[in-house]
Structure 1
Amino acid sequence: MAVDVLLGLQWGDEGKGKIVDYLAPNYDVIARFQGGPNAGHTLVINGVKTVLHTVPSGIFHKNIINVIGNGVVIDPYTLKLEINNLENLGLLPKRNLLISLKAHLILPTHKILDAASEHAKGLSKIGSTLKGIGPTYMDKTGRNGLRVGDIFLSDFEAYYEKLKEKHLKLLQLYDYEFDLTEYEAQWWEGIENLKTLKTTDVVYFMNKAIKDGKNILAEGAQGTLLDIDFGSYPFVTSSNTISASACKGLGIPPQAINEVIGITKAYCTRVGSGPFPTELEDENGELLRKQGGEFGATTGRARRCGWIDLPALRYAAYLNGVTQIVLTKADVMNVFENVKLCTKYIVEGAETKQIPFDMEKTMPEPVYIDMKGWQEVITVETLPAELMYYVKFLEDELKLPVNIVSIGPGRNELVVRK
């Protein structure tokens, strides 16, 4: 069998966790392939809300193997807290969770460096989650990082101290006060917990699973427009969030990829700084935020809200080779008598459907069309005619099928159209 990839097509927070949880029974393996605890995949199961930061969203299904790939960066203490929370819900996550030996570790000093760097930027902040993600990936590419497999070395502490000292020297460049004492105590606590978890060489595990005919779903974090290469740079995350990253983040060949499932909200949101062409800084934006509960699952920050952006969605679909769309939060739009869709931009006086090289320096002006809102309670039995028209318009514009429409936060609040 092949590998399906599920990822976000916007700036993250599209509702990926819920969709992975819903699709999970069709798969034998769910694997996270990039990002770190800056992710916040929210699931509402039997009325209980759970936010996953590092653990794949298939963990609620006891017969599914959940893999944290080598493309993920791991904060040992955050992972410990996440596992404890799952155990408090009556789950046994240690039984069906595997962690790549090659996944890199977030050190306490990575978090301090992240905070110091963001503080130094002043008004030019990029909106980092301050989880140490960027500095960890910098050490990874700089060939200085520590990996999960290293924790089993007899002299691991010496390696830790060496990297820590490097970071402390770098921190002398910043005017930033910090205290490592509590961070370090928690981190070593997390390391001891990490030693009790199942680890694997993800290349051999994933390729054997493919050879054995297992059904695999690769789960992305953040969103396409936050990709380090193809997103709204420099207001991006520190990893590649597109479908191609599933190969290097899990050690699988490109020909193994089958379906690419792209997730988009019925509108747009963004956390932190950076360009956002369709942002609504008025009562409509506030209404979207209120109705959608738009506050970051990881940071708690209020999300910026706006109408759906089709040029950005087309771009994301091209990059990822998307084969089908899942539309989430359609119910949030119930309150609007009329809704708008951005179908193209005006850039330097000319109309275009393409994203400019740098949206920060050349902010595109959105060109909207108006559409009648659906203003009624949606049920799984039927979608309002106006919402069906909205969905059909998206399909025609993107040349892709919208196979699932999410109409609420619950596990079963989905309309499956295929």
Structure 2
Amino acid sequence: MSFRRELGPFDATMVVVGAIIGAGIFINPSIVASRLSTGGEVLAAWIAGGAVALAGAFAYAELGAVLPRVGGQYVYLREAWHPLAGFLYGWALLTTIETGAIAAVAITFAEYTLRLVGRPGVGPTPLAVAAIVVVSAVNYVGVKPGSRLLNIFVVLKVLAIGVLIAAALLLPASAPAPAEPARTIAWFPIAFGSALVPILFAYGGWQNLNYVAEEVRDPRRNLPFSLLLGTSIVVLVYVLVNVAYLRALGADGLAATLTPAADAAGQFLGRFGDRFVAAAIAVSTFGFLDLAVLAPTRVYYAMAADGLFPRAVARLHPRFQTPSLAIVIQSTWAIALALTGTYGDLLDSVVFADWIFFGSTVAALFVFRTRMPLASRPAGSFSTSGYPLAPALFVIVAAGVVLSVIIGSPGRAAVGALVLAAGVPVYHWFARADHRTP
């Protein structure tokens, strides 16, 4: 039994946009502004981060065209480096990165939904668990229902951000805020690099489309197209929304607030602004939850098919043709993390692993160019623009992000490294067990 190729170009593009745009764009711009000194520097940093994201998307587009297989990034790491590299990626995804993100985002969704309906004092956990159950159930019964739900919420979140952008561009700018005390700005290259870290985290997510490559129609054509279009849309949206924040608050005002979206909306939309932003964040986070169930569960399916996870996980549902057990496992662990409340520290500890794997995956492009030169590929095959400079720069930036996290949070990085190290004996246990299987 194989996956159904249900995702067309629009569906695939929505996967990319939905995977990247979460709650971060409503919050992270204030962190960026606090590390830089002018509005021009802020916009330049978001543009630079977008260029890095596009370089990554180009590399993943070529990798997806060369190996359009379920599991995406897991497959590239396995084929280019070693099965252990692929397994550790899936291990980190399941134990902390994806499940921790689902738990954290579900809590955020619940908090803003309760604020929207006038119940901010109610505990968010029951609603967070209910949201995980709902999106899991929708994706359990088919990739198309999950994709349709995702499409609706991606369009809604982009429209909400579009309203904020339009208000900033069409309505008069607010009076400049009173001058803030001068911020201490480090040497510019260091400050700019520090500002790029939260930006690159906000841009992460394009790799999700590669997970579902076997469910995309004509993946050798549609996967690169949707990856690049979706990432380009996000870059445009992120730059324009920062223009909106700067127009409403100024660079100092943006640096001084922890709620830039709410403050900017308040400037343009009055008392309705806070409710509007609560609705926008609720919509955005629910859409992310749907995507987090739809795409990454395919990695665990691919691992199981390779004998590196329980074999039952590699069986598709006989009616819905979805990796139903993988969905149940990921969602159950995410709910457990949401209930215990311990996911936050664990997620912070291993978030640097995401960029270890990003860098390793883009570096795999050099391996595949050697093994499968462009001349040996079918005519018209997609190839990365700017090769080899663009992917090389991406790998260097990824290494810089990992190093900055290690320097900034050495204790948490050490815990993250231990979590990855714990996956090594698990890999060897599965590998030996599979070898013994007749």
Given a value of 20 for relative contact order in percent (Cα under 8 Å, 6 or more apart), point me to the structure among 1, 2 it was derived from.
1
Test item: helix-only ellipticity at 222 nm (-39500 (n - 2.57) for each DSSP H run of 4 or more, over all residues; to 500) calculated as -9000, pick one of 1, 2
1
Can you tell which of 1, 2 yields 2.0 when distance in nm of label points 7 Å out along Cα→Cβ at positions 104 and 296 is derived from it?
1
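Every number here is computed from the coordinates shown, using simple stated rules; none is lab data. These numbers come from a predicted model, not from an experiment. Cβ atoms are built from the backbone, for glycine too; each structure is taken alone.
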